[in-house]
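Down below are the structures I want you to see.
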Structure I
Amino acid sequence: MMRIAQSMAELIGQTPLLRLGRIAPHFDGELLAKLELWNPSGSEKDRVAQAMLAAAEADGTLRPGTVIIEATSGNIAFSLAMLAVPRGYHLVLVMPEAVPPWRVQLLRAMGAEVVMTPTSLGMAGAQAHATALTQSYPSVFRPEQFSNPLNPAAHERIAHELWEACEGRLAAVVVGVGTGGTVTGVGRHLKALSGGAVRVVAVEPAASPVLTGGEAGVHRLLGMGPPFIPATYDATVVDEVIAISDGSCHDTLLRLYRTEGLLSGPTGGAAIAAALQLAARPDFAGQRLVAIIPDSMERYTAMGFWRDEPLLMPTVSE
């Protein structure tokens, strides 16, 4: 019988696994997608926001009257708005002006105060302004997802859910890297559960290979590939880093949409593209692979991900 939730927070986690049987018809193993886009605000960041807010309330950092300030242009903004505003907190989100207007409008509709900073200053400028704003309020909580250890810790629940659903039979997990929290938390816990047997694969943009020592560059893999190595990224739990080009992600997403009906965003598309590379290797024959799908393309439709050519069926190849 379906349970009646008392709040949106109760709907976070326990996201489904989907077997992708059509996008890799010649793979004799199993390719699964962990659908984190099924979290209530639409992304895995719900887990992170929930963990950070709960911990801050528990230790007294976050209490009635405290203002929450976060510099972000992504999914964590929606997660914080969904969880913090209904609990009575004043939420201030600092974003570069390049953020699509619809995001700003929706976040304001959700009750968040949105402060815009010059696009030319990037996220560094947003971070600096968020820090300056802390002087304007007597009590402030900064979630700071790129450095908060609760970010990877919150993702350990994904590993537990995967291990339980797969009944311990899992060869590799593939994760696109944004803040680094997902691959660190999932990878760390799966290593512990499997005695180190599960292979952890991180995915980064080919045009900005900072995880493998390259230089930061411009890419279209929105939601992943920051121009620095985040503090929450733990390279010791990662067995391999696969670089995916914009074009490969683009083509993989079109195939994913049209063969599986799964509307993943770019990070999930890059993870699927990397998982398909693993599926082509002889050592993964007959094995079970999982790719994390953190959000949906609906978050990115106004952000120029697609190429300029018509998105017609002939552009999809077998």
Structure II
Amino acid sequence: MKRIAVLTSGGDSPGMNPAIRSITRAGLHKGLEIFGVRNGYQGLLDDEVIPLNSNIVSGRIRDAGTFLQTSRCAEFMKEAGQIRALEVLKKHRIDGLIVIGGDGSLNGARALHRLGLSVIGLPGTIDNDLYGTDMGIGVDTALNTIISLVDMIRATAASHRRCFVVEVMGRGSGYLALMTTITTGSQVAVIPEFRMNIDHITQVLQRRFTSNHNNSVIIVAEGVCQGSDFMKRLLDTGKVEQEIRLTVLGHVQRGASPTHYDRLLASRMGEMAVLSLTSGEKGSMVATVNGRLQLRDFDDILDRRKALPGDAIRLARNIGIELGDVVES
């Protein structure tokens, strides 16, 4: 193992840059040559391979996003694209690859592994929906960003006795919505894991409004529906006297400078990825389980659905948060 490359794929997440920095510095310390692939798998097919050194990654630990840039690449999903990617890596004499991204990105990493490349994955997704790891890179930063923004929204909500519907990210997972409903003191979490009960939700809002609570906040995961559609459905019941407004947080959730937790997690995972490759490991993702890092085989974690933490669901219910009815699995 003399040359390794790193790429970021799929949605960006705060902490990707600290991970790239850690991979570069740890690799150089081990006497390796380090390369970055710009623009994800598409950049790999387009031969956008650049050398990395300590100067290039200097200061990146505080930057959100990924300076290597990222993309989604339909061509790479086919075996012909994967074989072409291997040819590009072979041209640059790359011995091992580190892929930072979510489920789709790591499925691409597994495909390259099955074709004979030494690959290690890092979980880089704010949704925290990757099975096998307690936390992904960027999750903590996204949570803190949502908390800060919802706290600001509540100031206006309280001033006007309004109900706010806040749409957050989360395609197939309600992790962000559930956790921030708890930590912002919001009243309702609309998440994919539970079937929304619109009657219960209107009852919660009306009970609060008539008992002089000055505001209510509903957190909606985008994977259930758009916030605008949910608000319309709420208004169409004709059962809510309170004025309702909508805020869509959108991509701002990804844009904050990484928190201490994410900088440290990304740095630890990046170093372990390098050490794993140089030790002959491959076909695995670096995961955090009960605070400790470990490798999990791609085949053991991919194509599996990650459940929400049971203690968080229990806590939400016991402090009066409306979640809806459990969706049958």
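Looking at structures I, II, which one was relative contact order in percent (Cα under 8 Å, 6 or more apart) calculated from, given that it came out as 20? Clearly, the read-out refers to I.
For the set I, II, ranking by distance in nm of label points 7 Å out along Cα→Cβ at positions 110 and 246 places II highest. When helix-only ellipticity at 222 nm (-39500 (n - 2.57) for each DSSP H run of 4 or more, over all residues; to 500) is computed for each of I, II, which one produces -12500? This figure was derived from II. When mean count of other Cβ atoms within 10 Å over residues 6-13 is computed for each of I, II, the one that comes out at 15.6 is I.
Using distance in nm of label points 7 Å out along Cα→Cβ at positions 238 and 254 as the calculated read-out, with 4.2 as its value, let me know the right label among I, II. This figure was derived from II. Here the criterion is Rg/Rh (Cα atoms, Kirkwood Rh), and among I, II the highest value is seen for II. The maximum of distance in nm of label points 7 Å out along Cα→Cβ at positions 14 and 302 over structures I, II, that is, the highest value, falls on I.
We did not get these values from a lab; they are worked out from the coordinates using the rules stated. Please read these numbers as outputs of a predicted model, since none were measured by experiment. Cβ atoms are built from the backbone, for glycine too; each structure is taken alone.
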